[in-house]
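Just so it is clear, none of the values below were taken in a lab; they were calculated from the coordinates. Remember, predicted model here, so these are calculated numbers, not experimental data. Cβ atoms are built from the backbone, for glycine too; each structure is taken alone.
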Structure I
Amino acid sequence: MLVGLDGRVRVTDFGLARSPAPPLGAVPPAAPLSPADAVVGASGDSLGVAGTPRYMAPEQRAGASADARSDQFSFAVALHEAVCGEHPFPTTDARTHLAAIQRGAVRPPPPRRRVPGWLRRVLQRALSPEPARRFASMDALCDALERGRLRRTRILLGVAAAAVAAALGAALRPDHVLEVCEPADVELAGILDEPRRRALQEVAEAADPALWPAMAGQLELVRATWSERHDAACAATSASDGLDTFQDSGALLECLGRTRELIRVATDMSLRSEPVALSFIARGRLADFVLPRCTSPETADDFPPLPDDEATRTHLLETQIHLDDVHRLETEGRFAEARERVGQLLGQAEAEASGSHQLLAEVTLRLGVLEQRLGDPKSAQKTLERALAFAETGRYDRLLPEIWLALVDADVSLGRLAEASRGIDRAAAFLTRLRGSPATMARMHSKRAMVLRALARHREAIELEEQALALSRSTPRSELLVAASLTLLSLSHLALGHDDRALELNRQALALREQVLGPEHTRVAGSLNNIGEALLGLGDTDGARPYLLRALAIREKSLGPEGLEVSNVLVNLAELARVTGRPQEAREHLERALAIRERYVGRQHPSVAEVLHPLGALKLAEHDVTAAILLLERARTIFERAVGAGHPSTALVCVTLGRAELARGAPMAARPILEAAFEILDEADIRPDERAEAAFALARALAVDPAEQARARRLAESARDLYADLGSPVERQLGEVQAWLTGPAPD
C-alpha cells in the first residue's frame, strides 16, 4: 500500500498470484524470511502459489484455497505493521515464524507504540490461524475498524445532533450512527456456540458420562446471561445520548470482553480434556466468576484487566482456573496437597510467565496463604512480601489489599501487632479507592477485630465483627464467610466469659460448615473445639468431652498428629482433664501442645506462652512451686517482649506468678507483682472469673499488712460476689474465698 503526495492510498499487491511456472524449491527451515520467499507447504513441497509469504494466511501456506478471509489475514498483517511498526509474528527464521502463525501468537505492540485495546482485539481476530474465527467478510472487518475509530466521534456527534434537534424542533436524531459492537452470538462464535457445545459434550462424556449434564446446564446459564448483558450494553451504547451513558456502556462491554476471555480459556482447556477445567465448569465455578460481574457500571471493574498479550493472558486465566481448584482442596482441608499444587504452578509461572508480575503475584499470594494455613507464619510472611513486590512492580492494584490482609494473619501469628495494624490500614486505603466488595470489606473488619482481640480489646472487636457478619450475610453463597464471622465473633465472647453466647454462635457456625464442607473438615473441627471450650466455661465437662475428642480426631487425621491446629484442641483437653481431676493427663496434653507450637513458631512466640501459663498453673496446683515459677517467669518474659508489660495476657500470668510466691510463703514478693497486675486487669476486657482470681490473690498478699487488711477484705468480697454470680462452674473457688473471709485473721 503506497500513499501518494496527494494523500491517496494505492493497493499494489496482496501477494495472491498463482504462478504458472514449475514449483519453486523449498525454503530451508532456518532461513531468514524475506518478502521474496516462495510459499512452502507443511510437507516441505513447494506449492503453485507465489507471492509474499510474510503477508499470507496459514491456509495459503498449507496449499488450501484462498478466499476473502485470507485477504483479511493479509490486510491485518499489513495493518499491524502500520500501527505497531513490526510484523505481528516473529520473523527471526521460518520455523519460529510458521509456529507462531499456527498458534495465533500475535506479538504485543512495542512499549513505544500506544495501540488502543479495541484495535488490538480486531487485529487478533483477523489474524486467527483458523479462518472460521476471523470476521465473516472484509466488510465486517472494515466495519469493526470504523466502529472503533468513530467511538469518540460518535459521542460528540450524538450530543451535537441532539442539541440541533432541540434547537430546530426537528426530528433530527443521532440514531443512524454506527453501532459499536457485534451481536452476542457473533462475539461467542467459536467460544460458546453450538458446534463448540457439541465438541464439549463429546469430551465430557468420554471423561465421565455423569459430567455433561452438570456442564450443559452451567454453560447454558453462562451463555444466556452473558448474551443478555452484552446485547443490553450494546443497545444502551447505541441509544445513549450523552457521554456518561456511553462511557458506562463501554465499561460494561470491556468487562464482558474480559469475562468472555475466561469462557474461552475454560472451554479451550476442557476441549483438551483437562479435568480441572471440566470440573471448573461442572461445579458452577465458571458461572460464579462470570455472573456476579459486569452487572452494572459499578461492577464493571470487578473483573480485573487482563494483559494485552494473548499468550500471557491465556496463561494467566489458565492459572487462575488451577488456583480455583487449589482453593477447592483448601476447602476440603487438603492443605498439604494444595501447597504442592501451588508450588508446581509457581514453578511454571516463573518459567513461562514472560514477565507477568500479575501472574506471579496471584500464585505467590496463594502459596503464602497456604503456608499460613499449614502453621508456618515465618515462611508465609516472606512469601507474601514477595507477592506484594510482584503486585507493586506490575501495578496490579486490585490484588494489593488481598495481600495486605493475608499478611495481617502472618503478622498476628508472629506477634507483630503494629505491623498488622499498618497492613490493615494499607488494605483499607486500596479498598476505599477500588470499591471493595462486601465480602472483602467483611474480611477487612474481621482482620481489624483480630488485632483488637490480640490487644485484648474484645468489646471493640465484637462491634467490628458484628459489622463483618452483617456484610458476610449480604454476600451471595457466603455460608463459609458467615461461618468464619460467627466463629471469630465467638472468640471475643469467650474471652469475656460470655460462654452461652459463644456456644450459640459456634453451633450456628458448625451447622453451616458441616453443610458445606462435610463432617470431617478441619474447619468443622475448629467449631467443635470452640463448642467444647464454651461448654467447659459453663461447667459442662460431660458435654464438652465428645466435641473435643471429635475435634482432635479430625485434626490429627487431616493435619497429622503434630499439626499446629492440633495444639489448640490439646489445650482445651488439658483443661478438661484438670477440672475433672486428672492432672497427669492434663500435663501430657500441655507438654505435647508446647512441643508442637515451639516447633512451628519458635520458643519466643506468644502462643508458646499461652501453653506455658496453664502448665505453670498445673505445677502450682501439684505444689511444685519451683517448677511453676520457672515456667511462669518464662511465659511473662515472652508476653512482655511480644505485647508489653501492660497487656492483660502478661498481667494474667503475673497473677498466677503472684499466687506461686504466696504458695512459697513470700507475700512481700507477691504483693508488687499482684498490685501491678490488678491495676491492668481492673479495667481490662477479661472473664469475670479471671478478675475474681486477681482480686483474691491481691487480697491475700495485702492481708499480712495490718494497714491493708480492710482493703484486702473488700477485694476478697468483690471476688466472692463475682464467683457467686458465675454459679456452679466456680464452686470450688467460691468456697475458698468464703473460707478465707470467715477464717482467722492472718498473723
Structure II
Amino acid sequence: MAQLGGKNQNSKPGPTLLAYADQVSVAPHETIRFMVSCDSAKYSAEIVRLIHGDDSPAGPGYREEAVPTNVAGSHDGKLQAIHCGSFIRVPKGPELSKDGSFSLQAWILPTTPTKGVQGLVTNWCSTENSGYGLFIDERGRLAVALGGEKGVPAWVQTDRPLKAWVWYFVAATYNAQTGEVNLYQKPCGALPLEDSGSAVAKRVTVRSITPTRASFCIGAFVERVESRELMGGHFNGKIDSPTLFSRALTKGEVESLERGSPAMGLGEAVVASWDFSQDISTRRVVDRSGHDYHGQAVNMPARAVTGHNWSGSMFTCFAEAPETYGAIHFHEDDLEDAGWEVGFELRVPDGLKSGIYAAHFRTGESEHYVPFVVKPKKNRPSAHIVFLAPTISWQAYTNFNEIANPYNLSSTESLPWLKEDLFIAAHPEIGLSLYDHHTDGGSPYYSTRLRPNLSGGPKYKYAPIASPHLLAADLYVVDWLTVKGYPFDVVSDEDLHFGGSEAILPYKVLITGAHPEYWTSQMLEALDGFMEGGGRVMYLGGNGLYWVTSIHSECPVIEVRRSLGTGLSRAYDGEYFHSTTGEQGGIWRVRGQAPQKRVAVGFSAQGGAPGSPYRRQPDSFNPRAAFIFEGIGEDEILGDFGLNTGAAAGFEIDRRDHLLGTPSHTLLLASSSNHHESYWHVVEEVSIMGPHECGAACRDVRADMTFNEHAGGGAVFSVGSIAWTGSLSHNHYDNNISRICLGSA
C-alpha cells in the first residue's frame, strides 16, 4: 500500500497528479467516471479532443482541442492510495472449535521466502496481535502465531528456512488444552542432501486465542482494521489445497495428509478445505467442506497454475487434469483495481464527434491525461471510415518499466528517461505491464486498465528510440485523417471484442493503429466478418494480430500467456492456457492463425533507429495497384523520412510469407532492406542465433507493403511497420507515404 505523490514519497520522482477512468469507450449520452489522486488542494480538468501527440519541431507539433463540458474547471484534490498485492478473503470467516484447538495444512511453493513476514493462511491482525495464522517469518522459516492476552502473541517457528521455488508440505497443529504446538515443514520429492525439512514441537502459554475482527485470508494478513481493512504480509509464491481443521491432528494424521490422503477423509474435523482448481475463470474460491466458507480472490492472483503434484507427464489444459492445477500463485505486486473514489463524472454530450479524447488534468507543474474513445451511437455511423483504436495493446503496455527491463535496441537515437519512466520505476505499486516481471522473477499474466497509466499519454515517447509509441503513434493517423479532411469514426478494441462485427460492418474502410498487437478470438472473428462483408482494411502498423489475448468476464483485465514468440516474458511450463477462457495462449501463429492469413504480412523483426525506406517491387506496376501509386515515380524511394525512427519502415516490421498464409494472389508492392544491425529476426523463426539473423545480413529482416482483394469484395492494404504512421505528416503532408495512403483509402 502506498500513496502516490511528492509529499508521501520522499525523494521519489514523478507527478503529484494521477487519474484513470472506468471506461475506455463511450458513446454520446453515456457516462464515464474519472478517479483522481492529487496532493494539492485543487486541480483543474478539461476534456480535450486529441489530434497529434508528437511535439517534435520536425512535425506539426502537439495538437489538441478543448471541448466545452460542465466538468471543465477546478476540482478538490485528494491523495489516494493504491493497495497492490493479491490474496484471498473469506467473507464468512471459519469458526474454531469451542476450546480453540485447530490445525492448518497446505502445500506451498515460496518464491521470496526471506523478504519479510508473509501470511499463508491467517485470521490475524498484526497491529493488535490478535487471532491466529500460518506464516513465513522474516528469516524464511515456517511459523505459527497465536494471539495472547494483552496483545502478547506466541510465535513458534521451525529451525530451518524454506528455500525459494521448492514445493513443501506444511502443517501446524495447536492443542488449546495442553498448549502444544507442532510444525511440519517437508520438501516434496526431497533429494538426498536436501536439508530444509523440519519438524518442531513446543508448548506455549496461550490457552485462549484472542479473537480478532480481521478477515480470514489466504496469501496475506490484515495489518489493521479501519473503515477498510489494510492488508500486509503478501505472500510471493504458490499455495495449494489449504485446509483448516477443528482440532489438533495427530502426527499420524498429518503424515497421512503428506502422503496424499484427502483432507476430507478426516470427516467432521474439517472446517474448511479450499479447492483452487474449481471455478478457475472467476474470482470465486470454492470451499469443499460443505460449510460454505467460500472465498474471493483479490487483485488477480494467477490461477490455472501448476500445483504440487503436477508432473508434466503430458501437455494438457488445466481443465483436462484439474487435480494437478490446485494452486494459486500470489504476488505482492498484483493489481486488479486501484479502487479510488470518483473525482467527477462526465456524461458525453450529444452530438460530440467520434474520436479520441482525454481528460486533461493539471496542477502546478504537473499534468496527466486519461485518454478514451468517443464512439458513435449504435447503428449511427457518421462516416465511411472507422479507425480501430488498439486500446487492448495500450493496456498491455501500461506502465512498462523500461528502466528495469528495457529493450536492448542499440538505437542510434535515444532520450533521457522521461519523468513518467522515473515515476514508474520508483512506484511498483501502480501495477505491472505484461512486459515486466514480478518481484519474484515471474511473468505477469494479467493487466488491468483500472489504474493510472503513466506511459499512455498522448505526449509519451519511447526513450530508447526517441520516438512516440502506442497512443502517440496512433494519433499520427488521426492527425492525417483530420488534415486531409476524411470524415471518420473511432471504435475501440473492446467495442470490437464485445460488439463483434456489428461494431464495424456499417463502414467501408477500417484503419488500424500503429501497433495493434493484442487480439482476442472475438476480435479476429469480427474482422473476418467485416472483410467477408466487403470491407476494406488498411493495416497501417507492425507486429499486429500477434498475441492471443482474453478478457476476464468480471472485470476489465486482459490475460496473455507467452510461450513461443518474441517477448520479454514467458509463462511457466504447464501454464500456457488462459485461466479466463481456457484457451491456449501464445502467438496466434501457433494456433494456425498467423497474421499473414488476414493482412498478408506478419511480425518479422524489431529494432531501433534508424529505420529504413521502402523500394518499389515489380508488383507495384500491376494494373491492380495503379490507384495506390498514382503520382509516385518508378524509382522513387518511399519513406526515407519520418518522425518515428527517421523512416517509414522501423521499430517492429512485418513481411509476407506464403507458407504462413499470405494469399497467393497478394501483390508485393514494396519492401524495405539494409536495416540497421539493431534489427533482429523474430525468435520464433530462428533456429540458431547469430549475426546472420540481424540487420542487412538476414533477408527476412524487412517490411513488406502488400495489397490483395478479398473474396467478399473488399481488399487489404498492409504496410507492415510501426514507424509508417510517423511519416504521414512529412513536408506538410505532401510526400509519397501520404499519397500512397490517399490512394489506398
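Which structure, out of I, II, was helix-only ellipticity at 222 nm (-39500 (n - 2.57) for each DSSP H run of 4 or more, over all residues; to 500) calculated from, if the result is -2500? Mind showing how you got there, number by number?
Values: I: -23000; II: -2500.
Clearly, the read-out refers to II.
For which of I, II does distance in nm of label points 7 Å out along Cα→Cβ at positions 99 and 291, calculated from the coordinates, equal 4.2?
Details: I: 4.2; II: 1.7.
Considering all the candidates, the number was obtained from I.
The value 164 for volume of the Cα convex hull per residue in Å³ was derived from one model only; which of I, II is it?
Details: I: 208; II: 164.
The read-out comes from structure II.
One of I, II was used to compute relative contact order in percent (Cα under 8 Å, 6 or more apart), and the result was 13. Which label is that? Spell out each step's value before the answer.
Details: I: 5; II: 13.
Only one of I, II returns 13 for relative contact order in percent (Cα under 8 Å, 6 or more apart), namely II.
Looking at distance in nm of label points 7 Å out along Cα→Cβ at positions 571 and 627, point out which structure of I, II has the largest value.
Across I, II, distance in nm of label points 7 Å out along Cα→Cβ at positions 571 and 627 peaks for II.
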